[in-house]
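Colleague: What follows are several structures.
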Structure P
Amino acid sequence: MTCRYSRRLQELRGCEMEFQIVWFVLWGVLWAVYFMLDGFDFGAGMLQRFLGRDNAEKRVIINSIGPVWDGNEVWLITAGGATFAAFPTTYALMFSYLYSALLIILFALIFRGVAFEFRGKGGSPAWEILWDAAIFLGSFVPALLFGVAFGNIFQGLPMDGSGYHGTLFTLLNPYGLLTGVFFVLLFLEHGALWLAVKTKDNMSERAGKLANGMWFPLLVVAVSFLIFTYFATNLYSNFFGNFIWLVVPVLAVLALLGIKGFASKGQYLAAFFSSCITIVMVTFTGVIGLYPNLIPSSMDRNYSLTIFNSSSSIYTLKIMTVVALIFVPVVIAYQVWIYWIFRHPIAADEIMSDKEAY
């Protein structure tokens, strides 16, 4: 009887671990998809104020992301919801320890969404300048702070049994800021390539040239990030322990090189897809390096939050798996349809004659 009970406990524990790992993988996928999709929104938003030479061109940039930006942010909600449901302890402590940074990101995203809708409602240059600034800041601040937040998670937060021993300014350490700059440059490159694909004529040419020019600073920061990561974090330990996982960062590097290879030939659609792969593989590299941690402790690893000590019950994970299998394909199908409907490049004369445009 005792042996049978022990085997049953082992089977349940094994099943629970399987679901915990599945949801860790899904957690990483959701963040990767979010950064891939909202990344070009952020990039285009940051470039709108500078790449657009007049009101018509600025409206072209806004309308290139207008039909998709809010759908892209669904993945942020999904990633947050998955964290809450699958790893509630991590969700609670993350939003406690990183509360200020996450609240700033939330406000920035709100103002950005409002700016898209309000910019064309005033009619005066001062009104447009105000909301152009909101679009820029609403794109730049989340890009930077998401990078800062994940950079700090990669190197571990100063936490122990007494709680979190840091402030918002603690997050602004050299490695966190480097990761933030890396995210900003990744998204700027991503956004420039998106605009090269989604706009026409002179605007497309200028966006393509900008993408080619920004690639070199991105490469320098990416190499610096890889080197600094070795000294500031333990992300590489999983890769050195199992060399098969090295295929992920190698793909990230190859995709980054592919951006330049395609963009220099004017093949901007291929360069954009290469940028998508770069962002996804960079995110996967971080997630694989973290495993099994979700938030490591830089003070005592015994207080690290892992997928095993912060997950929901197996019953909850099972229900969530069924829900995800039903609704995630629905979301993907809807977004594919939206991108297909609005697949054509945009020209300034089309925007100025369309009363429904932003």
Structure Q
Amino acid sequence: MKSHDDTFSAAEKATLRRRLLAWFHANQRDLPWRASRDPYAIWVSEVMLQQTQVTAVIPFFIKFLLRFPSIAELAQAHEQEVLKLWEGLGYYRRARHLHQAAQLIVREHAGIFPDKAADASELPGLGRYTVGAVLSQAFDQRLPIVEANVARVVCRLLAWTKELETKETQDWLWSTAESLLPMKQVGDFNQALMELGQTLCTTGQPSCLLCPLRDLCRGHARGLAESLPKRGVKIRQTQVTERAIILRKGGQVLLCQRPTHAARWANMWELPTSNSSLDVKTQCQELTGYRCTDARPVGSLEYGITRFKVTLEVIEAKYQGGRRQHHAYQKLVWVKPDQLADYPLSVPHRRLAQRYVVDESPSRP
């Protein structure tokens, strides 16, 4: 049950809608996915924008739509090509779900993105936010969205001081976001809330003096804007050490494809890697079936993923023999360093390959 203090009156809502839409139409950024109401383009952009900055997404979006201009063409593509085109964006499950959903749309919806929320919600990777974002922008359906920017704006507007991560707050956010929607221009309104959070109502120090909703904002009036939304205790990253082996055979290196059901980077390629504490020779043979010799450390790199901070130790070794076995991987292939660009690698392994394989290969025996 809402109290009188955690919602707006009808008059306040009308003012908020009018001002926010006017501000958006005058100040919105020129982003490529805003060029049309094509649900496919909007869908691709929304998937790419999940946990990724707008500036990073723009070149990927343009390249992706040039290669796959329709749902049908995406559905016909090989997953490896989709993953390769996605390389660098991270969170590769998004790309796999996008590809799987495109195939389902071709099979069950004649290649046309479904315009009913119930149908769209059955597609792989489409949760409530993505469904609302696509259907409101493409078809002006009255569906709310809640993501990090919208949550921050709404919590500040209504001075909501309960922890963001709780079910109570999440339920309140969806209910409140829905109650604020206009009857028309719903897609623009949803984008305006996100745009406000991305450009003015930012984390840390919001630009309240420039905000079109400043005199409606209870968080600003009470001096709480900078401290909202209230976050729970941040989970500290766990330190992990992994080891990657550059296994050389003549002028080639060994590349391995991760399992389809791997917890991360499924179906992507990498140099043989594990967090095993075994010695290098045993690790190499257990991962690949091959024996190695002349193993030596050549460097390391660090990266973060979810709640882990990983130190990736890099070992170079020479192929000695053995029989290929890949219980830990789907496939093993020997490739020349300049062929690594043809395979989809995670960002850490692309960095590893560039630093210790491609750049170094001319000087190696």
Structure R
Amino acid sequence: MMMNLRQAALMPRDIGLILTYRCLPACAHCLYNCSKNWHDWMTVEDVQIALEQAKKVWGPGFQVHLTGGEPFMNFPLLLRATQIAVDLDIPVYVETNAGWCRDKAAAADRFRQLRDAGMDAVLISVSPFHQETIPLQRTLDGIAAARDAFGHGRVIVYQSEWLPEMSRHDPKAPVPLDTYVAEYGQHQAGLQLWMGFGLISGGRSGYILGDLAVKQPAARFKGMTCSQELLYAQHSHMDLYGNFIPAFCGGITLGHWRDLGDLVKQHREGRFKPMIEMLIEGGSYRLYQYAQNSYDYGDLEGGYAGKCHLCVDVRRHLIGEGAFVENLHPVGFYTSF
């Protein structure tokens, strides 16, 4: 019998455990507003509880990725989290930008430790956004070190098609994004970076990279609901503060993962918090209308890079007004632009 939509709500198959929001690059495209200004880390105890909750609620059939921020900045925690996932028989991989990879031999040793602990795979991100602060050589060394430990088939180079483009520049130095804009012109660079990279306009991307996108007035996003992202995303996250973050919706929590069973039950029964209900039924435009009418929200000059940019900008206003605070977490997201 085919599962109906309500039964399928909140059933992701790839769960990201955000061990920290701390990283060094503070990339322009970051959906979670990570930076060096964050300092907290998930505890080993909470890693255990979060994964046990996930296993209890979803059973077998999902995988977990250990992520951030940059999880390699706390390697003992990363290693222990890997062991916990393996002990619970949950397939596990790690995401990294390889910015920490200054010594190839030391990096290879870390990857071997993770492999020996039972980690299944490594995902290394390749992008001109990371290249602004991370010399490409570190990324290449990280890829080589990971392949030495895991083999080629278990190392995923995310957006590897960008490597030839990025390799045209000095691999030992950071490359400002403006370099690509100067080479290709604003329009073509915008197409490559937004469409080619598949950017989402949430987080800080709409603000920092918005001038490379075709901005639209708020009304352009009328009728675009967020039900897929909030209810049916196959990829969601649980962070160190207890937030269950649907899809890639940085700054939104559906509730606490310590109460994951109740949270899933509520959403499958159609019981939503007011802000979440607005987004499910009418998307960011519905939230925009509410903020206009109830909290004097004013349109962002120049328009919005996408429906997620509209949502983030409205939420920044609402949290300043003390509205919907139960769903606007982590709070640090709203102070990290």
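Colleague: Which structure, out of P, Q, R, was relative contact order in percent (Cα under 8 Å, 6 or more apart) derived from, given a value of 15?
Modeller: Q
Colleague: Here's something else I'd like to know. Between P, Q, R, which one scores greatest on mean projected area of the Cα convex hull in nm²?
Modeller: The maximum falls on structure Q.
Colleague: While we're looking at this one, here's another question. Where does the value 97 come from, among P, Q, R, when volume of the Cα convex hull per residue in Å³, for residues 63-182 alone is the thing being computed?
Modeller: R
Every number in this text was worked out from the coordinates using simple rules, so none of it is lab data. Everything numeric in this text was worked out from a predicted model, so none of it was measured.
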